[in-house]
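Some structures are shown below for you to check.
Where a number appears in this text, it was derived from the coordinates with a stated rule and is not lab data. Keep in mind that this is a model prediction, so the values were computed, not measured. Cβ atoms are built from the backbone, for glycine too; each structure is taken alone.
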Structure 1
Amino acid sequence: MTIGLTIQDVRTHLRDDPDTNFLIGEEEFSEKQIKLAIDLTFQAFNEAPPILTGFNEGNLPEILRDVILVGVLSKIYRGKALEQERNRLAYSDGGINVNISDRAQFYLTVSQQFQADFEQRSARWKHWINLEQAYGGIGSDYSQFFDRFI
């Protein structure tokens, strides 16, 4: 079954809406940022060896949706880490210390965790797709069961 991955899917997973972002009162990530993260993730997945796939938002198999979503999250959080570091400001006045945009390390750590997960799962899927294309389907009554849970 083919199912896409949309900007709204990513935003829903992130709980990125004004109601849940009560400190900033708006969406944290723009549609442009999410779209770029989606495009870059598909590019990374498709270009990773072995080059066997040409997936995009319109032809993504449902079973790979979570893998691509994890890659998108990695790219979104890495971009946010760069923004936080670029805008970091610490100052003190009258004994009060204030740090603005001081969450770069948090966003970078989250990004790295998602990236490691994306790379591991992508490699596993590429391996499976490669075997499937080389040897055909698995000749077992259990293969249908197996395909639903990978």
Structure 2
Amino acid sequence: MQIIERFAPFALVVLFVGAWCLIGYVMSILTGWNRLAKRFPAPAGLKARLYRFRGAFFGDVFCSGPVTVGVSRQGLYMATFLLFRPFHKPLLIPWKEIRPERVKGSFLFNGYWLYIRSLPDVRIGLSRRLFDKILENLADQTEVRAAEPAEQAADQ
């Protein structure tokens, strides 16, 4: 009995860390982050305008607050809070890979879906307010713009 009492705190820490890692790994697969990270790893020392502690959808999974979104000339930077990093490496998605689509009239989501051209089953949802800030920082870039309703119909 003394052995169990002695090692119980250590076992709880190991169990917690193991569960945290397992959940982080599964979430990186469910959200598509692992595929994005393999395809679009962010370089070290990237200069970007950062918006910290933002929420974003990755597919149908909403990440409420642990996401940092950055804007650079090279692309859209995304990273998670440090505790989520082991399975969520920072991303830099080139602008030419992003196809934004405005969501209008949705009760649950008012913003933009960002479809990734080379990973068509992966989508990222950003709030309209955050996406507008991104566009403000890219005023001189013409590659990123919201698809108009006529363009959306043509794409389908």
request  = Identify which of structures 1, 2 gives the largest calculated value of mean count of other Cβ atoms within 10 Å over residues 97-104.
outcome  = 2
inquiry  = Of the structures labelled 1, 2, one was used to calculate mean count of other Cβ atoms within 10 Å over residues 25-32, giving 12.4. Name it.
reply    = 1
query = From 1, 2, which structure was mean count of other Cβ atoms within 10 Å over residues 17-24 = 11.9 calculated on?
reply = 2
request  = Consider the structures 1, 2: one of them gives 31, 21, 14 for Cα extents along the principal axes in Å, for residues 33-80 alone as calculated from the coordinates. Say which.
outcome  = 1
task = Compare relative contact order in percent (Cα under 8 Å, 6 or more apart) across structures 1, 2 and report the one with the greatest value.
result = 1
message = So if we calculate FRET efficiency 1/(1 + (r/R0)^6) of positions 57 and 73 (r between Cβ atoms, R0 = 30 Å, to 0.05) for every structure here (1, 2), which label has the highest result?
response = 1
message = Starting from the value 17.1: which structure in 1, 2 was Kirkwood radius over Cα pairs in Å calculated from?
response = 2
query = 1, 2: which one has helix-only ellipticity at 222 nm (-39500 (n - 2.57) for each DSSP H run of 4 or more, over all residues; to 500), as calculated, at -11000?
reply = 2
